[in-house]
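Visitor: Next up: the structures, one after another.
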Structure 1
Amino acid sequence: MTNQEKYNEWQPEANKTKPKFSDYENPAFLFSVTATDLLTKIAKGEVDPVWLAKRELANRGCDLSGSWVGNKIAEQRNFK
């Protein structure tokens, strides 16, 4: 499935009375409150959102599956 096809699947969820997931879990809204300057840097490859997501998970003590493993182990697993 292409990224556009995934987006097309996520977007209609916002308009449903009982969506599969809430707005804050809907990937279509991931960047809705992100500053335009930051979005342009992401789009140009100047900022790596995947690396930042891994960093945030490690900061929370979670591995890439979302399981809490503690900060040291998360750091090792997320950046191996």
Structure 2
Amino acid sequence: MLNGGLPLVAQWYTEMTSPWESFEAIVEEVHPTPGGLIGFLHLVGHRDGAAFDARVASVCQVRDGRIASLVARDIWDVREELGV
């Protein structure tokens, strides 16, 4: 869970992308929720001619127009909970 403002988001981004020659975060679906949204993401890192990927659900809570929390969850659990 990210809950520390922009500096923590920047740190998370650096930690996610620095091991890779290139990194993609592809938004495949977005589902509005009463307190924010849930995005289904396909994360792809490229290194040494190979691609490594994962699919995650990103649960974003918004307060006063700003991200209040951002939590990565198992995409299949969240799909089941949403019924999609």
Structure 3
Amino acid sequence: MEVSGWDAEQNVFAEPALWRPAGDDEARLLLRQPLRAGDLVYIREVRFSRAQFPVAYQVFEVGPRSSKGLREIRLARCVAP
């Protein structure tokens, strides 16, 4: 998976991430970027055979930084009204 968006300092980033689905509209992933609750990110599955469209998620919880410099980020899928 590739995650992109704007970090806590408003810098654009794109980073590969370890993805853990947590239900239909929720996910958890491990990232190095400093994000905050409320930030929007876009997740795209990276496959060699075809391009995937990014899906918008909102950050609702950011865990502490691990010894490897990663944070667990909890996300909720954004749904159009």
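Read-outs throughout are calculated quantities, based only on the coordinates presented, and are distinct from any laboratory measurement. Since the structure is predicted, the reported quantities are computational estimates derived from the model, not experimental observations.
Visitor: State the single structure among 1, 2, 3 that was used to calculate relative contact order in percent (Cα under 8 Å, 6 or more apart), giving 15. Intermediate values should be presented prior to the final figure.
Guide: Numbers: 1: 15; 2: 23; 3: 28.
Only one of 1, 2, 3 returns 15 for relative contact order in percent (Cα under 8 Å, 6 or more apart), namely 1.
Visitor: A value of -7500 was computed for helix-only ellipticity at 222 nm (-39500 (n - 2.57) for each DSSP H run of 4 or more, over all residues; to 500); which of 1, 2, 3 is the source structure?
Guide: The read-out comes from structure 2.
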